[in-house]
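What follows is calculated from the coordinates using simple rules that are stated; it is not laboratory data. Please read all numbers here as calculations on a predicted model, not as lab measurements. Cβ atoms are built from the backbone, for glycine too; each structure is taken alone.
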Structure 1
Amino acid sequence: MKAVVAHAFGAIEQLRLEDWPDPLPGPGEVVIDVVAAGVNYPDLLVTGGRYQILPTPPFIPGKEAAGVVSAVGAGVHTCAIGDRVLAMVESGAYCERLRAPQANCFVLPPRMGWLEAAGFALAFQTAHFALVERAQLQPGETVLVTGAAGGVGLACVQLAKALGARVLAGVGTPDKGRVAQAAGADAMVDLARADLRDALRADVRALSGGRGADVILDVVGGDVFDAALRALAWRGRLIVLGFAGGRIPTLSANYVLLKNIAVSGLHWSDYRDAHPDWMRRAQAELFALYEQGRLHTELAAAYPLAGAARAMAELRDRRVKGKVVLTTERWRALDSGHVAT
């Protein structure tokens, strides 16, 4: 099969499309003929050797894919040969055939397309655990999402709206704000202001009746995190989802005490590995909301496997408004549409 391969940790430009041995399923595993794979910010960190869990080089990047089950190992019961599925793995999704644990494979709703499926799993699972489990979101509360025009950000915007929240989209440009508002955000908050430390709090309070945000989902970190912390309401909850802005911020514990606020983190793969049944319940709820028309993947662009480095550069340079996916030759045979070249 063909796969995108990194022979060492380093720049994404070193990635090459190469021949790689076809996988075989072990007990409790399936092999999927991949149609499309999602591109996510952690893929940049893995390739650069800066992620908390790293594969041994040479390796194939990628954490999510959609395709058709072509082989199953002993004891598999979550899916069968011929099923259309999405799968989530620690790494290895940028390829034509993917081996995955059956617990991490989910049969797709009938009307979900391949490109939408490839970008649905990680973003919406992250949003679900952040909002439902970590933040304990209640209907009517105000949610601020930073980096709201990215793949995870847009998933957070959509799911928060579906759960009955008022959603503020934190973005760096007006065009990103329009994308977030089209996804359901009630208002836009400018994260590019020079006086962000004070301005963000003032803007959020003005948009929340003077209260502040009950829940903040932060994917940016750095100065945005520092400012967002000040924009929390009394008893507000801030969930750390990532550091796309580069700087990992620090926190003074006395501020948490004095404001009666909570700051917690979300490492999604812990749920995948330690609580697969919990993950399956969350995915079932997400699929139900999808079938009701309340969630969808905001697709930004699709590239062939050979364009993986270019696709990842879109994320690295923060040009993406939505989700980027990679496609295999199988997609051309099964579907139609435009693939960037």
Structure 2
Amino acid sequence: MKHLLLFLFAFATSIMAQTIPFTVSETAGLRRFGYPVTVSLETAEGMITDTRKVRLLAANDQEVPAQFTVMSKWPDGSVRGLDVDFSPSPGPQETQTYRAEIGKEPAQSLRAGLSITETAEELVITSAAIRHRIRRDGKPLLASITFGDNEFIGSDGIRTSLQQGTVKIVKCGPFNVTLDLGPVQLEYVNTKSWVKITQHAASERELTVDAHFNLTKTPLLWDFGAGSWLYGNMSKPGQSVTLEHRNASWDILTAPDAVFATVPTFDGCGHLADAERVAAFGIINAANDIQMKLTAEGRIHIAAKRSDLTAYFHLVGQPIPMTAVTSPQAMISPLVVSIPKSSATPQ
């Protein structure tokens, strides 16, 4: 009997050691639909030698489709850092519980999603809905973005102030594709037609993102999230709208001396759109250093003085509520992941 109890205890301990729990919380009060999440886990040395034998389970023990990516390894070659990418759909203020289970293969293989094709000149990220062409020389960084049958990029593409380096594929899909280009990083997710562009400078400096979109059917409609929505339109070449922080508030100007509105806050997001195409934009940590300019030629200029700048462009068709499936506020308010300290490595 004693030996049986010891065996059961050892067996139970072994089972517990194969599981890493965590929670995903919605904190912005927004309904999410297939919202992308990355959970970064650290596992004990020797625990994972094959990521094909890892699966994700929800609180009801149902298996959840997920992508597992090795981010770092222990000296013995086993997995140390493991990223789990999946797409939950929590309700407003809801917290969901999951666990990574080590030692069993998922019951079903993942469906097709994002994929990468490489040539000497560029990388092409594709899914059933999008196609992004990324130039290796950065001239421009993004040369083409199609969503459905619509080309969204204008002749000047999307450019960053920091020149990219050699391309390294960090994640290759199908849920998440992440490209490391030295000081520039691009991230794509399979459930949203956005690109996340991050720049990392060695020290504080002016960082910019300049995007030229194929928005040609005037008038172009613009809006900013500024506590409430502020919107207007541009119908003539040369027209622009600028947002900048001055005198303890945010000014929106339609000409150098023409103040359209003065507001106390800027949410860090908005839209520029014509009758067919919509470019939603979002900025992480939209502090007072942000400056923005939108033009009637379909250009979006984002600038900030800092060491890190992250901007999203979410490209969809009209009407927005039918094609976007998410809002700019949701785009810049990711779900919150919590991993108990005792579960940083399997217990």
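Before moving on, here are some points about what is shown:
- Identity of the structure behind 167 (criterion: volume of the Cα convex hull per residue in Å³, for residues 178-329 alone, calculated), options 1, 2: 1
- Per mean projected area of the Cα convex hull in nm², for residues 82-161 alone, the highest-valued of structures 1, 2: 2
- Answer label among 1, 2 for the case where helix-only ellipticity at 222 nm (-39500 (n - 2.57) for each DSSP H run of 4 or more, over all residues; to 500), calculated from the coordinates, equals -2000: 2
- Ranking 1, 2 by FRET efficiency 1/(1 + (r/R0)^6) of positions 106 and 290 (r between Cβ atoms, R0 = 35 Å, to 0.05), the structure that comes out highest: 1
- Among 1, 2, structure where mean count of other Cβ atoms within 10 Å over residues 18-25 as derived comes to 18.2: 2
- Structure responsible for 16.8, with mean count of other Cβ atoms within 10 Å over residues 42-49 calculated and labels 1, 2 on offer: 2
- Source structure (of 1, 2) for P(r) over Cα pairs in 20 Å bins from 0, in percent, computed value 28, 53, 16, 3, 0: 2
- For FRET efficiency 1/(1 + (r/R0)^6) of positions 26 and 226 (r between Cβ atoms, R0 = 41 Å, to 0.05), the highest value in the series 1, 2 is held by structure 2.
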